[in-house]
Structure I
Amino acid sequence: MTQQPSAQALVPFVSVENMMRLVHQIGLERILIDLTDAIEEDFLRWDCFDKTPRVASHSDIGVIELMPTSDGLRYGFKYVNGHPKNTREGLQTVTAFGMLAEVATGYPLLLSEMTLLTALRTAATSAMATRHLAPGDATVMAMIGNGAQSEFQALALKAVNGIREVRLYDIDPEATRKCAANLAGSGLKVVPCSSPQEAIEGAQVITTCTADKQYATILTDNMVGAGVHINAIGGDCPGKTELHRDILHRAEIFVEYTPQTRIEGEIQQVAPDHPVTELCQVIAGKAQGRRDARQITLFDGVGFAIEDFSALRKIHDYVQDGKFCQNLDMIADPDNPRDLFGMLMRSK
C-alpha cells in the first residue's frame, strides 16, 4: 500500500498564477510597501546574515546564478538567470524561483516562483534606497529603460516615496509605449520622452534599468546635474554597466554588499579601493546618507540575496491561510526515518 505523505512531507508552493492572485488580492502598491519595509527590517539586522557574492555561471549570452543566505533560523536561496537575448526569442530576460527552509531541520518551508517576485523586490529595494538617499521633496523620476522592470520601479517609488510624475525613455519606442500604456490610470503623470536628456529634465530621481550585457553609457556625465539621486539597477554582472565613469567620481556611492558590487556593479569601472558606503549602515544610522541639496547620491544596486530572503519571508507570511499556495509532496517521510528503502518497496 502506498504510504500517504505526512504534513511534514508537503511544502507550500506559490505558482505564478497564485502569485498573481496574491498581488491582486492584497494590492500591488500595498505589496510594494510591505516588501520595502520587510527588506529594510532585514537590512537593520544585517550582521545576523550569512553573506557571500552570488554563485554565477557566465556565458557569452547570459548568466545563471544562485543567491543563498541565512539568518541562522531560516535559510533562503534564489535561482535566477539573466539572458538579454531572450526577448528577441519571445522569452523573459530574467526568470527565477526560490526556497525558504528551516535551519533547525533543513526542511523546506516554502517554494515560490520568483520571476514576478524578483521584479517586486527589486522595485522595493530601489524604493528603500530612494527613501534614505533622494531629496526629500522629490516628486519626478526619470525611468531610463522601459522593459519588464520599469512599471514596478515607477509604482514602488509612487507608493513608498511620493513620486507623482515619471518620464520614460527607451531606445525601443515600443517599450516606452508599452510602459506608458501599463501605467495609464495609475495616478502617475506619465511623460514619454525621445531622448535620455529629455527624460532627465526636471527629475530629482533617475532610475536606469537596461539589459544589454556590455559596458554601456546610458548616462553621460553632462546629463547629471547637482542634487539628483540615481538608482542604477541595470548593471548586475561583470562587464555590464550603465553610467559614465566620471559620474562615479562626482557621486556619493551606496551599495548593498561591497564584495559583490565590486565585481558586478557600476564600481567595477573604478579603483578597487574607491570609497563606497553600504546602505545598511545608513539605514542603521551608522553612516550618513544625503548630506545636502547639491549632493549626487548613487545607489549602485546589483541585487543581493538578503533582499530575496526578505521577499520569501514576506510571501511565507502571506500564504499561511493556504489560499494562495498548493502543497507539493517533496520530502520523503518514512514512518521509520532510517527505512527509506522500505518506504520505497512498500509503495509497489
Structure II
Amino acid sequence: MGAESLSFNDWNHNGHGDEQPPIILGLQPSALVDHVARVDWYLLDQMTGERGGSIPVGIEELEYILREAKAYILSFPNDPSPMKTMAGGSVANTIRGLSSGFKISSGIIGAYGNDDQGRLFIDSMSFNGVNLSRMRKKKGHTAQCVCLVDALGNRTMRPCLSNAVKVQAEELTRENFRGSKWLVVRYAMLNLEVIQAAIRLAKEEGLLVSLDLASFEMVRNFKVQLLTLLESGKIDLCFANEDEATELLRGEQSADPKAAVEFLAKYSQWAVVTLGRNGCIAKHGKEIVQIPAIGEVNATDATGAGDLFASGFLYGLVMGLSLEQCCMVGSCSGGSVIRSLGGEVTLENWHWMYKQMQIWGLACPDICK
C-alpha cells in the first residue's frame, strides 16, 4: 500500500523538522491499538492457545473476542473503565515510557492506517512527546490487539496484524537512523525482513541494538531464525522474560534463568531475564546481578511490564548507570505500569516510580527533582 502525501498540518503534527535526532529509536513496523479488558477466566478457557501467550488472529476472530469480552468483564472497585483502548505494541510502550516518564528523546519508525485507530495511535504518542517524523501514513487498516487480563493480573494477547499497513524493508534509509544512539526492536517472524534491514542500517550508522524476544510462542515456533539473528553479532542488548528464557533453552540440561542469561550473554553485551515478582537477573561482561522486584508484587495488570522494564533499563544505560542500577530502574518502571490497566503509565504511577527511585538513590529524571 502506498504512503499518502501529508498535509503541512500532518507534517508538523508528526514531528518532522525536529533538528535533533532522537537518542533512542524504536522499530514497530505496524502501529498498534490495544483493547485491554479484565475478564473472567471462563472466557480464557474457551479460547484456543495457552493462557498468558500471544497468538495472531484474523479480524473476524478479533471482533468476536471483543464482543465476548464485554460479556465477561470483571469490574473492580474504583475502576470506572474495565475496558480501555490505547496506543500499544511492545516497542511503542517502551518508547512512550522513555519519552513520557524518563524524558529521554525518543522516536518510532513504522506505519499507521488512515483510520480511527491510526489517528488514536498518533495522537497518543504525540501527546507523550514521541518523535513521529519516521512514521508513514498509509491507506488501510491499523493493527489491533485484544489484551485480556485475568483476576491475578496475567495477560493473554490476541494481535490482529494480517491486514494492517506496515513499513517495508525497502522504505528504510540510513537517514532514518543517523544521529541516534539506540535502536529498539521486538522479534517477530512476520516482520523479520524489515527487522533485519533496520538492524543492518542502524549498525551502518553506529547504533546499538536492543532486542526483545516477544513471546514464548515466537521463541518456540521460530527458534532457528532467532538463533541466527542472535549469532549475527549485531544484538547489543537482549531482553527475555522467564517463559521466553525457558523456551529458548528447552531440551538443555539446565534451563533456569541464570543459564538463560549466560546463554544470551554469549551473543550480546547486556543480557537480561525478567522474573516477574522475583525481579530480574542480568549480565554484562563478567558481571552478573540479580535484584528483587521493587514495590508491590500483586499486579493489577501485567501488560507492558517487560516493555516498561526495558524503558528503565535503557534510561539507565543512557545515563551511564551501573548494571545493578539499570536493573533497579527497570524494576521501578516495570512496577509502575502493573498498577493500572494497560501498557501506558498514568501520571500517578509515574510519581510512584519517581518516589521509588529516590528511595533507592537512583538517578532521577529532571522532572522529579
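Largest in Rg/Rh (Cα atoms, Kirkwood Rh) among the labelled structures I, II is structure I. To test your reading of the models, identify which of I, II gives 22 for relative contact order in percent (Cα under 8 Å, 6 or more apart) when calculated. The read-out comes from structure I.
Comparing distance in nm of label points 7 Å out along Cα→Cβ at positions 250 and 330 across structures I, II, the highest figure comes from I.
Taking percent of Cα pairs over 20 Å apart, for residues 50-145 alone for each of I, II, which is largest?
Comparing I, II, the top value of percent of Cα pairs over 20 Å apart, for residues 50-145 alone belongs to I.
A short reminder: the numbers here are calculations on the coordinates, not readings from a lab. Computed from a predicted structure; not experimentally measured. Cβ atoms are built from the backbone, for glycine too; each structure is taken alone.
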